[in-house]
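Listed next: structures, encoded as structure tokens.
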Structure P
């Protein structure tokens, strides 16, 4: 094991110092909760009767109060392919802990929406806010204080971050996250992208588009491209909340079921009733979040996590900022190429060596903290192993020490690029981020006149009208968290890709978000301050010269008088009602900036 990288150590020390007051206060609250012991012993007789009334064969164990009781917080619904496999998990979990003499109850459910369904629709304006709703729902589920540990069933974009935030509100409890795994590979992602571009250009009809989409998204499990959902799964391994090697095992297999049962048993074994008490507050420390950021950069993960990791960390009193991500990106090699940063999907990535290979190599070069606590025990070395079934029993063996496909995975010294897949951009327009892992080097710097829009539909109309024929930086503003919930603008990707394919210089600048599938078009996103707060992006006009520079890390308007103008305003009335948006007025009023995690919760 190599000595820790100097930048890794420096960034970690700075986060610890920055977080001293808030982290200490959080740990004090967790310690107070832990000191009370198993909570259900303090319930009234009536309270206990209510909690155990429907528990059938487990009632005697619960009344006795000696065996551990595991809470299940589930994001199951059968509209999301990634979450449909969770339907069978509670029964598996209950039987697994009965084998240990324990009990388990479904503590509650949390909502889970699909960004793929709501792309370009009004429902997308609830997507980011759903993360904080999920955190609150998880807290409601655990608020009965009848549990000694918890397992969390979730995969997709806002669900895992929301569950992590909720878990930390009960930081004295052990927490194990149980994934469902990716669907088997269908239509290749690059083929799907080509059909989308042809549809946007009017070259094919909706029938051909639907056939391609159905062939790509065809069964139970997570979408197989490396977007936010699969970035979440990567993080849960790098941060020690999954069992080692469990993230990308497909649903409905014997290995997947064995890992689910073992995860439930492991959660209960970590409770205060045993000798290996490991609350989630001790796992999610400053070093663990640094490991997560390194994983994000080394894999070229989703830009959404620059918001979510900040919010997740703050829930445990840890203060991250985008400078931490940027500094770690400068020393983290990009080791993976998974679509949209390549042709492979996550199943190919897993087969090539996957997360175990990456963690092992990053530990060897000192780019991960090796001594973090995890649900698998002390030390991240546990996560270099891979799970296998031997005579029907689950065990772990040494993972791949060499990449099995260097078109997908490379060692740090031969990485696809020497720095990570994410960039922080700063300048006279504020602060933003860019995912550069899939952007060709010749597009890392774009200088062009801007065309300003107030929503993505205006961009589509201008494209259909043949107005976007020259070099252009498309600015889509009034898309920040306070304006309309900060929707993803991924439905613009086919249009912008067509412009780039024509040989035009093109980039996107927005105070909104792009999908975790952000691809080959340079996009400076999450611009802060946002337009509705009078940020500089609100002062731009058509024709202003703008420079988006991923090499120097700058986002600058070059027109001399641009920032001296009054900020533009926009009528957002239409974004405040319909599809449930009226119920989220309080969220839009109280939400923080993207740089602070775009959360309704305080620091």
Structure Q
């Protein structure tokens, strides 16, 4: 008899904790898990044959929903193929519950197929690893499985969010007969973890406000962050009313104010940066896209540096951190604004902040915008930058944007792209694996027009994300095909090497056309700049999932990138 009751109860526990999505990759050893979740009826199932793509699809769903998504695979190397997405979820703080079926431990090294070391297979790239007992009938085992299931799900949503793994050994037989019904147990115990909101005590606020008052040049800088309208509004008030520059990468997702500094990549590589150095630096969010921003802050350390966020580790990429403030940014900046505003009102004083400092940042932002438009207008070849710039203009802010790693997200940051529907990029580990699949997962659940912009290598590397049965029709894909990738041509080191073409850029002649034919995706292409506007218009008019492939030359892309990256110099 193959009724493994604790596994049948597992989806009911997940559902009670708010899980509504699961992504599975077919396999035999995982059959009890697959059947339990499929027959539960309250969880939407997505099937993907490639485990690597499946895990990134789950990542994309979890990003959008802000809730854990279940991943299920069979034993052996299948579990290893989840690893790239698991590590991305860990560093991007995305909740996943990974369920890997396994063979009992006694079959290791016994020439039994699909049997590897699966216990703690993801190492330090999960918040915690658990393992079910192989006995599913003893009362102690049933108690332990229930406890572990509750704990694992709760842990995915304990700040900072992240992936949690349960390894599940299963003995044969594990397929039910046609007469056996999979019915959850009565009275399944659900253990709810009550989270208390982290706040800052009055005494600490006094310390923070003293440091704030002592600082005349204050700079606020955001890293990767989910869209948050309330946070954007508060930071806009702080920036506009107190002349404090708010610097935001495109993945920071700050919107709604022209005062935000978005084009810092165009001037932070200038010669003289002294006028932009802060006394107090306040950062929030995860990693920066802009290397120039990170190097500027590292080379010009502030006297005081606060980082706001509930991180599990002490992150100090600028080498300047003096205070870690483990609260949510929205709470912190709202309280900061109210407290400082009230203090100024009670004391009947103007802010002591140096308004000339904020004005200098705003001057550089305006100059950068002028410089950008002039340089882009002077680029006459069909290249990645002009193509992306024209496409973004055509969108009119009506799309959620997903950018591939390597050059796509760097182009977006250089151009200061923003979207009220959100900008996403896998900048946790910044790999190219999974960029397509993550966007597919997002589009499956976000119910808004979604556009993915990727390079050719990134697209080709992750085409298996398009092998699911029903692709989201709200997804559009732009592939910038320069026949091998350009990033190694544009960074110091490999650009001057004779091995560049064959061993770094890996030149190729592949296109996306046949992938589109296989996946029933409407295909558009453009090879001349004169045809770009019409091609983009027709592409955006398409009412089904579609792909636009823009063919460019590596040398043209290199020239365009360097023309814009030359930047504007800061006057003494």
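Each value in this text was obtained by applying a stated rule to the coordinates, not by laboratory testing. Please read all numbers here as calculations on a predicted model, not as lab measurements. Cβ atoms are built from the backbone, for glycine too; each structure is taken alone.
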Consider the structures P, Q: one of them gives 0.05 for FRET efficiency 1/(1 + (r/R0)^6) of positions 81 and 337 (r between Cβ atoms, R0 = 30 Å, to 0.05) as calculated from the coordinates. Say which.
Q
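For distance in nm of label points 7 Å out along Cα→Cβ at positions 105 and 481, which of P, Q scores largest? Please report the intermediate quantities before stating the final value.
On the way: P: 3.4; Q: 5.1.
Answer by largest value of distance in nm of label points 7 Å out along Cα→Cβ at positions 105 and 481: Q.
Just checking, which of P, Q has the largest value of FRET efficiency 1/(1 + (r/R0)^6) of positions 265 and 529 (r between Cβ atoms, R0 = 35 Å, to 0.05)? Show your work: numbers first, answer last.
Values: P: 0.15; Q: 0.90.
Max of FRET efficiency 1/(1 + (r/R0)^6) of positions 265 and 529 (r between Cβ atoms, R0 = 35 Å, to 0.05): Q.
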For volume of the Cα convex hull per residue in Å³, for residues 153-464 alone, which structure out of P, Q has the highest calculated value?
Q
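Comparing volume of the Cα convex hull per residue in Å³ across structures P, Q, which is largest?
On the way: P: 148; Q: 170.
Largest calculated value belongs to Q.
Which structure, out of P, Q, was FRET efficiency 1/(1 + (r/R0)^6) of positions 25 and 297 (r between Cβ atoms, R0 = 41 Å, to 0.05) calculated from, if the result is 0.85?
Numbers: P: 0.85; Q: 0.45.
Considering all the candidates, the number was obtained from P.
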